[in-house]
Structure P
Amino acid sequence: MRIFVRAKPQAKENRVERLDETHYAVWVKEPATEGKANSAIEKALASHFRVPVSYVQIVSGHATRTKKVDIIL
C-alpha cells in the first residue's frame, strides 16, 4: 500500500491523522535532522497501521515534508 505523508516535525505530541484514502498528516516530536523525524514517522505509521516498523519504508521525500511511504499490510 502506498500512501502520501505530510510531515510535521518538532510537534508537541506524536499523532497520525488520515486526510483521505491515501493522504496522511504525521506529527512527531523529533527534529528534522539526521533522519530522526523520518525514523519517528516510520514508527508512528507502524503503530497506526499495527504492523512492524520494518514493514514501513519511506520511498521518496527523505529531505522534504511531503513523503511517499510504502506499507506492507
Structure Q
Amino acid sequence: MNTKGKERLQFDFSTEALKRLDDIKAKTDASTRAETVRDALRLYEWLVDEVDPDYTIKIYDKGSKLLTSFKAKLLFK
C-alpha cells in the first residue's frame, strides 16, 4: 500500500463492458469511471452482507407494482 492509503488497480474491460460502465457513469452522474466502480463495489458489498442466498429480491415501482424479482443466490458463486 502506498503512503496515501490507496493501491492502483488496472482492469481490462471488453468494449461492451466499458460501454456499460460508461452508461452507468452517465446515469449516476459519477465524475470518473473509478468513482463508478467504487460505488458499484459499495452497493454489491451491501447486497451480499444484507441478503441470504435463499432470499428472493423484489423490485417495486413507486405505485407498489412488482417490476422484477430474482433469487439472491445469483449474487453468490
Checklist entry - Hey, relative contact order in percent (Cα under 8 Å, 6 or more apart) derived from one of P, Q reads 34; which structure? => result P
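If mean count of other Cβ atoms within 10 Å over residues 21-28 computes to 16.9, which of P, Q did it come from?
Working: P: 16.9; Q: 13.2.
The read-out was computed on structure P.
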Checklist entry - Out of P, Q, which structure matches 28, 21, 20 when Cα extents along the principal axes in Å is calculated? => result P
Checklist entry - Hey, helix-only ellipticity at 222 nm (-39500 (n - 2.57) for each DSSP H run of 4 or more, over all residues; to 500) derived from one of P, Q reads -14000; which structure? => result Q
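Just so you know, all these numbers are worked out from the coordinates, no wet-lab data involved. Given the structure is predicted, the values throughout are model-derived calculations rather than measurements. Cβ atoms are built from the backbone, for glycine too; each structure is taken alone.
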